[in-house]
1. Could you tell me which structure in I, II was used to calculate Kirkwood radius over Cα pairs in Å, for residues 121-192 alone as 13.9?
2. From I, II, which structure was mean projected area of the Cα convex hull in nm², for residues 233-296 alone = 5.2 calculated on?
3. Taking mean count of other Cβ atoms within 10 Å over residues 177-184 for each of I, II, which is largest?
4. With Rg and Dmax of the Cα atoms in Å, for residues 33-72 alone coming out at 14.5, 36, pick the structure among I, II it was computed from.
5. Using distance in nm of label points 7 Å out along Cα→Cβ at positions 105 and 153 as the calculated read-out, with 2.7 as its value, let me know the right label among I, II.
6. Computing relative contact order in percent (Cα under 8 Å, 6 or more apart) gives 30 for which of I, II?
Structure I
Amino acid sequence: MLAATIGKIGTGETLKFAANFALSAAGACLVLSCMETYSQGGDAFQRWRVGASVFTACLERGARLMRWEMALPSGNREVIYWPPNADFADIAVVRGGNPVLFPFPGRNYVAGERFFWRDPDGVKRPMPLHGLARQGRFEITASGADFAETRFLPDAFCRECFPYEYEFRVRLRFAELSLRIELELESKETQRDIPWCAGHHFYFGLPWHTGLERADYSLDAAAKKVWRHSADGSLVPFAGVALPANFGDPALADAIFTKLKSNTVVFGPKSGEENVTLRIGEEAVPDAWTTLVTWTEAPTSPFFCVEPWMGPPNCTGHKNGLRKVAAGATESFLVTVGLD
């Protein structure tokens, strides 16, 4: 690997890169992947170029992967969408990229009151929508031409919401046709368990073909149960979505799928070409409460979210999908996004 400072961008801003090189059959030097770092508006950004793919992130702000873009003969394809002119003052609510959901995804409730949870000792504590990580600060602990590792830096409010001793890490591995993200929770407790139920909120660009609409794309999740999340936090069975479903179906805009018969979720054009494949975990059949959420903001939004979660929303209330890390132990949640 080669690391170097190659120039300036803007006023006083330095672009740095790390690259992997390999020798071709002819003995020429071929760049396979590289990482660039730069600053803009007071924030640090990272960019990885791996073959035809470019991944852009702001890892110190919520470990946020912002965009995955591919250069194709027909033009650029935004696999993971990031909006133009995004407001970094409140990055947590930007509709794009992959917000990391930790320690609990979705809305949590105590006696019907949302944005709270009751810890194992019975203490009622605040818990913002989708947890603490997406608006939190991270530090980059390792990075290279095709990977990065970050560690969550909880502040006083985070410690009030989630009063445990732990390290939460986000690891990313980039390839030309795939993205691998591991969420890892290491307990620093000496006696008590730590509850958790992390997840991802991928904003996939859709549609991605000129002339096609949402209804021209379908999702197959092989799920046996579909739910809605009610206003009091309970899960309500929902029969309004049949799989495979097309993305033009309004019922798919806010659905919760569980009892997945396979850890592989596939979506793409009905022609079956250029599919996106999600692999949730490493077991061929995930835990019964491993969850897939589908969501979008509006019928005309240029994205559709396909979100793998460890468990459904309000897991702290109904306990389904809620995991516990024993004192001194480490657990992880692995998701891979691939292009076929």
Structure II
Amino acid sequence: MKKLFATALATGVLAVGTASAQNVIFTADFETDQSANFTAQNEETTPATNDFVLNYQYDYSTHVQANGAALAIGAAPNSSGGTTGVRMEANNNDATAEAAMVQIFPNVSIPAGNDWSIQFDAWINYNGDAGGGSGSTEFGFWGAAADSTGPIWNDGSANTPNGFGLWTTGEGGAGQDYRYYDGDGSAALTRDDAKPNYNGVNEVNNLDASWQAFFPQVSAPQQTAGSAGKRWVTITIDVDQDTTPPTITVDYNPADTVPTSTQVAQFQTSAGVTPNTPYIGYTDIFTSIASPAADNFIVIDNIIITDLDAAPSSVTEWSIYD
């Protein structure tokens, strides 16, 4: 990644002050209504049905599980005490069983070609206990796009997005629970689950050994071993645009098991991908509606975006001393 260098005076030392703090270009803790700071996109296989729910001020501590053992959703690991986040649901808003998605793009301007990172806390909820219940398999997904003008989703439509996305189920209900899509804007997204080389061993199912070790069943019977659901996970994505194609590094930090952030993927996107606009989303790609629908959602809290190439914002942050 790009580094910032300066030459000290021959008789002095160059000191860098609070530059790293100045590189943070976007934050959202959702304790107040921050909907104006995001652009939302949604899509369904039945156009214009708006089969999604998006709530920017959801108090997740109030969730009561309708199907399966109760599991309280406490404050996210990077919260300062509040329990408000953004809640997303898909294919739960009407009686039409269809593939659907919703995603949010922070309204942030990252200079073209700059390296950047996004960090956020995610909780994927699902109906039922371990393994889920009826229609429980849905995906949280996150990544970046060239811009926020359209959805970044592989729905088989005529959309031709430019961007990438990493997908994960909450309860291990898919044949491949950890997926990857990208595209250069010339055609529909291409799926290539092998590209991220998850956990260094290219394992993509929750039953695989690396995911079983990474996401053990800490809370029984609610959680599914090998899956990210029903626990807080801090997710960090670093985008290095000094390489061609860009290099993506992904860390997951489950709050209930892993004390530090752990790299789960590092890879280069396909050629032509322009990852300049981060996003977070939720999707149901199956034509079945979860029952009860109210148990299936994702909550996102504490978003932080950092421009890793930004210089200190003012000369007062630099000092030279003898």
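Just so it is clear, none of the values below were taken in a lab; they were calculated from the coordinates. Predicted, not measured: the structure shown is a model, and the values here were computed from it. Cβ atoms are built from the backbone, for glycine too; each structure is taken alone.
1. Values: I: 13.9; II: 13.2.
Label of the originating structure: I.
2. On the way: I: 5.2; II: 6.7.
So the calculation was done on I.
3. Details: I: 18.2; II: 24.9.
Biggest value here belongs to II.
4. Working: I: 10.4, 32; II: 14.5, 36.
Structure II accounts for this read-out.
5. On the way: I: 2.7; II: 1.5.
Source structure: I.
6. On the way: I: 16; II: 30.
Working through the options, I get structure II.
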